[in-house]
Structure 1
């Protein structure tokens, strides 16, 4: 046999068995890093058990051949992520490997893997990537082989490695004892049953999502008790809420006040390039990513965790003054607690305006909800001013900051190191400026309030000039750069999403112009890319999409998206309910696996925000309390106990049951569908919005204020 040359070997002979050494996937990634391939309908980087990554061709002297399929999870596997590369293999990308759960801890799962893999593993501790597996194959022994060649599958980026070939000559006894397969194994797909069993264990299949679940017992549960029901019982989203809100409150903010982007010792599903296996690691547990923490603290304040948020804000105010190589004035960097060594360490050194603004919005929200008072604002006046001065400095120093009608940001929302202009960073920043103007209005600094509002207005004007496009079909719509590392363009709905944090939960009623433009933008987005399962990023994708659908009152769409959010957090066996950083869906939509760390703060916060939008407690104005519940079509009721409501700085609690039935104290009907409400509260809402209804002939035992047409449906505004 001649030596291997490229992807073929020339030989002459007849063989009982051939042995292929190596059989590892050559690519280190089994899913795309946060690239935008999904929205381009390109799944070539995604690798699932059962996917063919290549073929081996055995050519005989009569010009006939045998083709051997090379199938991931059968006769090829990933070395880089499943094993820890040896010290001398330091050039192999492994990102914290080994990711070998659940197989390390679950013998039944390991047995399924062993049954699927028809290779023999070299268990010698010194075995490296090129010698890790041997695949044995029985060719036609009555024919003379002249050549063996192999090539990768065109539809998959992953290649595979053959580092050596040997064989047992025909007529010679095979004494290796290694299990071998023949052509019929592949022709009949005999490998598919064990692979399907393995997939059912590791992945989550849509057809295995339960219709209802038992209420999850979360130790020391002290959050508002929110339960969602469907016709079968308790909806999965109930347990998603229960598990994550406690993780957010006590593992993302520890008792020392330190905020954490990830929970300590969380499960990491192969960094951003895994294939469904995982390991327990600290991941981002020691990091304070400002965008993540700001979004998380907003939700914690809205659910009443004032003390937890306050101690986190104290830590964040310390980090406002951590040194920066690029910009010397106080500001929150991308990762607030990291300090650069020099000018070459630029990843964390730009002006990540969206992260800075996220923290500001969280601090404003803590005050709005009554978690701190005017005296606290006075005590922290210098911190508050330094945070807002950062934006004024950027405006007045355009040579350094890149300011040009709008902010220039070094961010995941633009480009991370070189920077760029983007809609998202500007909208969240101008929103934060307006919210801090409200704080300085409380502090009676009228001149500074005017200055902040002036800059916010200027940014808004620049944003409207730069980031709206005249769509040929839908007219003026929002757009944003896609030069960032986020998969989807859903950040073009930023203004709507920010409104649901600090302005209103009823944009159709209170911001009709913005509501209409966002509705047009959603129509344009659907022509570009739309899937209810947009979980490549659970926050920037799934959360933003679902939040936008809820705020736009697109009932059929938000029903699909809410259910997708819950389903993507579920797993039948391993670590269910905690929000993953991302999810890799098969193109069929029938199954998926989780990606990167469980409980990544910003992804987690945006999914829990969905619960807040469905519950609909709207005290965002500070002076009024309205109830704007949204009930997905597949759900029948929402039950809420002790959700905090803040009006004019006074905090009270509200409990209610909102349902699509006639059981409540207040009932509203159009003759076909009835919604009802039973509520207990020290402070009753000014009104409740019921719906949607198909007709506008509304009857109620409450006081009907008006009927509004929204998105081809009708809603009744009822005073109690």
Structure 2
């Protein structure tokens, strides 16, 4: 594997920018390209217009937000880690609704069910400072999709890239001041990407283990990496001057998605998301805004050995794991202002998640046919929450509290049901020290319940091995955050530190034969630094740096390693931006990571090399209506891996080697042309 040691360059660039800024007295005008920052986290705007390389939101977030790292699963549908937290420990919300993947092996994480071409903005919030939504343990990613507009507007775009990547998308929106509608469609395909050494998916498996039965059959070695089609439709109706109805539907259809580091591929991955919200404003002194919302999301995900050697000639021994999940929820929320200026919000939140899975086998695999892996499990939650916000001159204070009651019940009588309750609360304050300088901090406590996989998952080997642990407690997070937001002349800086005490943290234990999930008290702490510096009105620098450390209070049963899994090392990014015309931008970006030297070796993780890549992009406005984006990612064709091999995921492994590492794409060219009217 090729190595580079460019991370010190990022640190140096950030420090140099800070040093130069101390000598500046005039502040340059802000450009639209510089990301808007929010106190508790980071906000990225115009995702659809800027992140055009592919539809993968996880990749876009990992490049733009220093505290976000990516878990590579395929050419698309990748997962994210936020401040060392992953899966249910962070909340993914799409227009306020929740969606979960159906795959217990994280082939279809929540971020994979909404595409960048439909996203207006993303807010990444760190910490337990969200009481409106069920299960925000250590952070949230709040996705806002495009909204319909008055008049008639539209966009048609075509994107081409390396490895015959092809994507077409079209959006049409219009209406009056009373009724507005929007429809968006897209389709994209790509061949298997090649890493910096020129190896595609099939060759990465063969290089890892030439004798592996998880290799692709000869007739499937050149399969496309995926095909994906989407539709999003919205209808907004102003029923009266102060009442509005919002309806939204999103369909995602992915076919033949290859997952080379796993033993199976997805035959298809289909999701449907429906949202409805009714808003009434200015009802009286006790209701500035009343909203009633409902959402329903469904995912179907069959993963199969069809394309692998393990399925035998003509796939006669094919094994398929069919999984489905449905999430539905409703929320009633009322906001009003008290006479002393305090803003209040009170709400009720309800949700139900259903999850089930079953195996189907042919030929020699018929012994697993009909085996139930997740037995129609319902997770029901009911909660009440309240928030208050008040300004005391230079000091803004926000308080929140939530009480949850949750029951988890499998359909079969073989597994016990579980009940959980918890009181969450937080306090978050911002103090203006002087003009352009704010100090902010908070303390909060939250929880999330185990999911059906962690509690009840069974696998067909050994007559039905129990992987889940029905005795798991819910996870709690008690966290302190401190930070500073500084605007001084041409410099913007936002350093943050945090310390998180995780009670009964749920961790996979590879040393156990059965019941492989443990509750282990743990801690995660770290810091981040985000900022920008304007040299002139046209030339500016933005940068970010993040580091976390995670430790178990005690090693898990049968093990000695106290390092928490999936805690990325020091990661940074620095970008130089040149606005050479009113609507045109040239950007040079370095993204880098230190070597992964602290890891959970007892549970399959391994040391990873440091890496650094250079990305170049030009966004050029040809005319008032035509924009072109040309980019090159990984300019120097580096071979590197961003995600480790925690055995919480079922990955390829052989007796003589560590778990397979999946390399990132090598040098990648892309071109996007968009016509807007």
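One of 1, 2 was used to calculate helix-only ellipticity at 222 nm (-39500 (n - 2.57) for each DSSP H run of 4 or more, over all residues; to 500), giving -9500; which?
Structure 1 accounts for this read-out.
Comparing structures 1, 2 by distance in nm of label points 7 Å out along Cα→Cβ at positions 122 and 146, which one has the largest value?
Result for distance in nm of label points 7 Å out along Cα→Cβ at positions 122 and 146 over 1, 2: largest is 1.
Just checking, which of 1, 2 has the largest value of mean count of other Cβ atoms within 10 Å over residues 178-185?
Top value of mean count of other Cβ atoms within 10 Å over residues 178-185, among 1, 2, belongs to structure 2.
Given 66 as the derived value for percent of Cα pairs over 21 Å apart, for residues 346-537 alone, which of the supplied structures 1, 2 does it correspond to?
Among 1, 2, the structure yielding 66 for percent of Cα pairs over 21 Å apart, for residues 346-537 alone is 2.
Consider the structures 1, 2: one of them gives 70, 53, 53 for Cα extents along the principal axes in Å as calculated from the coordinates. Say which.
Checking each candidate, the match is 2.
Every read-out reported here was derived from the displayed coordinates using simple, explicitly stated rules and does not represent laboratory data. Remember, predicted model here, so these are calculated numbers, not experimental data. Cβ atoms are built from the backbone, for glycine too; each structure is taken alone.
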